[in-house]
Structure I
Amino acid sequence: MTERRQHVRLAERHKVRMSIRSLPGGKPATSVNLSGWTEDISVGGLRLTSRKKLPVGADLDLHVELTHPLETFDVAGKVVWCGAHTGGRSVQAGIYISASPRKAFIEWSRMVTRRAGYADPI
């Protein structure tokens with residue numbers, strides 16, 4: 001099986017607070033605030049664990065709280081997959097990090113590449 005990942009993944013666990021901005025098809029979402037934990041992060045996205053299932057295609061506003069060093073990031077994302085996690089008490093979801101707003105995406109990209117030990121891509 002060939003690896004299809006575009007970006008290096010870092011297995012890091014960080015707190016995530018999120019709200020669903022819109023549902024699949026652009027339908028507005030009622031105010032839904034959720035929380036979870038990252039399982040891994042990359043320039044292009046993250047995998048997270050949550051207690052609530054996230055609708056595939058939903059647009060999210062994410063607040064990620066990193067540790068060591070303490071940093072916070074507010075980025076936009078889209079749910080690309082979601083499924084039951086081992087044990088069935090939580091779900092995992094793959095989130096694509098949107099390039100908009102551009103400044104937030106650049107800051108996220110720089111943080112991930114720095115934590116991975118690579119030179120600044122920008």
Structure II
Amino acid sequence: MRSGMPASPTPVVYVVDDDRDNRELLAEALTAMSVVTQCFASGETALAAFLDVRVPVIVTDIHMGGMSGVDLARRIRAADPSVGVLGISGTIADELPVELFDDLLMKPVDPLEAAQRIVEEITRRS
């Protein structure tokens with residue numbers, strides 16, 4: 001982390017998905033596991049927030065309008081390679097740069113299973 005960049009005092013997970021229902025289901029499952037979430041409808045808004053306040057884990061849909069989850073993961077990794085980045089996708093394409101992601105969740109995502117995997121990632125990062 002760059003000096004002068006504040007870190008969130010309580011671990012917060014950014015949930016990034018252009019589908020409101022998907023965001024809310026995952027956020028609810030994480031909240032039930034006592035994880036604080038902040039949701040974003042686009043990669044652009046998530047990146048802007050991340051550059052202000054670093055978080056240990058970001059979960060992003062891969063295919064979104066505007067900035068894709070792949071582009072978001074690249075930008076997050078460039079800013080802070082220590083952040084856990086989990087991708088959510090309905091398909092795994094051969095050209096998907098899996099090295100950008102610490103874990104890939106396949107749609108349809110079971111929110112409770114996804115939340116457990118996210119909690120495991122948080123634990124690894126703390």
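Which structure, out of I, II, was helix-only ellipticity at 222 nm (-39500 (n - 2.57) for each DSSP H run of 4 or more, over all residues; to 500) calculated from, if the result is -4000?
Derived from I, not from the others.
From which structure (I, II) was semi-axes √(5λ) of the Cα gyration tensor in Å calculated, if the value obtained is 22, 17, 14? Write out the running numbers ahead of the final one.
Details: I: 22, 17, 14; II: 20, 17, 14.
This value belongs to structure I.
Of the structures labelled I, II, one was used to calculate mean projected area of the Cα convex hull in nm², for residues 54-101 alone, giving 4.3. Name it.
Numbers: I: 4.3; II: 3.3.
Going label by label, the one that fits is I.
None of the figures in this text is laboratory data; all of them are computed from the coordinates on show. Keep in mind the model is a prediction, meaning the values are calculated, not measured.
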